[in-house]
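A.B. asks: Below, each structure is written out as structure tokens.
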Structure I
Amino acid sequence: MEPIDANPRPPMAGLIAAGAVVLLILVGAVTSYYTVNAESEGVVLRFGKYLGTTEPGLHFKIPFGIDSVTVVPTRRQLKQEFGFYSPGATSNPDQVGADQDTEKNIVTGDLNAALVEWVVQYRIEDPKAYLFDVRNPGQTLRDLSEASMREVIGDRTVDEVITIGRQEIEVSALARMQDLAKRYRLGIRVDQVQLKNVNPPRQVQGSFNEVNKAQQDRENAINVANGDYNKAIPKARGDADRDISTAEGYRFKRENEANGDVASFTSMLAEYTKAPAVTRTRLYLETMGELMPQVRQKIIFDESLKQLLPVLPMGAKTGEVK
């Protein structure tokens, strides 16, 4: 007889089945929930078909790959850089490997060249359209952005692009990109287009800088001349107004004095007509009353008087005798 084992072992198949069940339970537990962060939305797919969109937070789904979730950063400001690349930027992975020199080399409307660097800032507003309507929405946005910028700059001269037309270019390019993004159903809203460095080609950089400096010197000279003009003209006008006011005041004064003299003469003439002798005597006395206080010393003598010297006051100075 064979010996009986006191500790019988379960069959190997039972252990494998038990392990599979435990593993299945663990996999099901791990794949039955997901988390969407605060700046994103979750796009739920069931057997690869769009099921719905979930808000940030903890959510449950059917495990074992039946339901899958793609997290889309719908509440984050994303950007794409053209003609340059900022190291460490995580919001523009589509531009890695792009030919930056080709992107920023743009022909202007007057058949000149300009090196243009710009930034496009955008948001994902429709996660479903962003994931399913276009094969590669990031690259598509990049292509239409470059096409729009070349179209807008191609309608302007190099001077407008480099100097005075930057804001107008940004506004026109933004409107063009928004229209194309909506037409192609990218699920993206373009918020801003910002021009960075705009320069002429390196071969003519020195000459352009000299021309630009000459234009700035011209503008400075014009501003200085306008400042002198604005300072001199008001001063001259003020002096003219002051002289005119002084002349007007003098005219009014002389007119009033003349009118007063006429009125006084008319009044005296009326009195003189009534009593000529009395009026003549009064005028004589009034005139002498005004003159006599101005005389310091006066000696009156008769023409028939002889021996004048003894009569004169000896203590008076010769200059005082009149």
Structure II
Amino acid sequence: MNILVTGGAGFIASHLIDRLLDEGHRVVAIDNLSLGRKSNIAHHFDNPDFVFAEGDVLDAELFDGLFKKTAFDMVFHLAANSDIARSHANPEIDLNMTYLTTFRVVDAMRRFGVKKLVFASTSAIYGDAHGIEVNENYGPLLPLSHYGACKLASEGIIASFCENYGMQAFIVRFPNVCGERTTHGILHDFVKKLKKNPDELEVLGNGKQAKPYLYVKDLVDAILFVVRNSKDKVNFYNLGVEGNTPVWRIAEMVIQSMKLNARIRYTGGDRGWVGDVPQFRYNLDKIHNLGWRASLTSDEAVQKAIDYILENDLCSL
């Protein structure tokens, strides 16, 4: 198949591209490199089945040009602002990068006759469920972050385009994802802090915040499993792993992995920043009943990501 991947130089998308090319598909990736890195996909630059377009989905001339040049069979839309905290100061970041990119994608698909879309959504659409295990039909949906709100709005516009223009969508709601090629997040923050001060690790909140962490290659497996085994007009699934990893445990894992004896200092409060959801639990019955389960636990995924960051010295001062 001819496949377009938006946000293609990003952490998750680059792993997806690895898999798609391994399976013999032809892939065109677009990324403005605001968060993505060329190094994530550089190993494919000599592959005749891979094309990288450096630019923005919101650049109408560039984006339309990709559709004019290639008859795409499917679009994987992963372009978005993946750093929730940074849009607190500037909400337009998520308006542009998270919602308007989605509208641009589905409208281009409408105009060029592309019928299949895979959309990277998020657990952030559910807001604060106060520790309740949420399934796909949980509501009301009241996101706490601009990121979650714009992802929820994106799901809405995708559903309306599917109904109006005969498209089929696979909406996959990600939890926290970790593994090779991560660029930011709690693991990077902790390593950087400990390199600056090996005696003490400052942890935002009370350390009791807990979320599931899914290994990135398990996530790619799940995405493709949903595409191949779901047949509805709009298919929507929580993707995740059973159990979770609390912040205090992550702090201890990073300290131990760095072979330090640092004390942990908590700043207090039940969350790390405005828009953070302190406790989150997915109900995974729907994806499990479809036939997919993660190969690594949340703790195993976190440890694998810590090892990668340290082995590759990704947090040098």
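A.B. asks: Identify the structure, out of I, II, from whose coordinates FRET efficiency 1/(1 + (r/R0)^6) of positions 12 and 60 (r between Cβ atoms, R0 = 41 Å, to 0.05) was calculated to give 0.95.
C.D. replies: Derived from II, not from the others.
A.B. asks: Taking 3.4 as the value of distance in nm of label points 7 Å out along Cα→Cβ at positions 100 and 244 derived from one of the structures shown (I, II), identify that structure.
C.D. replies: The value was obtained from structure II.
A.B. asks: Right, here's the next one. Matching task: 126 is the computed value of volume of the Cα convex hull per residue in Å³. Pick the structure from I, II.
C.D. replies: Clearly, the read-out refers to II.
A.B. asks: Given that helix-only ellipticity at 222 nm (-39500 (n - 2.57) for each DSSP H run of 4 or more, over all residues; to 500), derived from a single structure, equals -11000, which label among I, II identifies that structure?
C.D. replies: Numbers: I: -16500; II: -11000.
Derived from II, not from the others.
A.B. asks: Starting from the value 2.9: which structure in I, II was distance in nm of label points 7 Å out along Cα→Cβ at positions 52 and 84 calculated from?
C.D. replies: Only one of I, II returns 2.9 for distance in nm of label points 7 Å out along Cα→Cβ at positions 52 and 84, namely II.
A.B. asks: Let me ask another. Which of the displayed structures (I, II) returns the greatest value of relative contact order in percent (Cα under 8 Å, 6 or more apart) on calculation?
C.D. replies: Comparing I, II, the top value of relative contact order in percent (Cα under 8 Å, 6 or more apart) belongs to II.
A.B. asks: A further question on this structure: Using distance in nm of label points 7 Å out along Cα→Cβ at positions 108 and 292 as the calculated read-out, with 2.4 as its value, let me know the right label among I, II.
C.D. replies: Numbers: I: 9.7; II: 2.4.
It traces back to II.
A.B. asks: Ranked by distance in nm of label points 7 Å out along Cα→Cβ at positions 164 and 276, which of I, II sits at the highest value? Can you show the working numbers first?
C.D. replies: Details: I: 8.7; II: 3.9.
For this comparison of distance in nm of label points 7 Å out along Cα→Cβ at positions 164 and 276, the top structure is I.
Rule-based calculations on the coordinates, nothing more; no lab input. Since this is a predicted model, take the numbers as computed values, not measurements. Cβ atoms are built from the backbone, for glycine too; each structure is taken alone.
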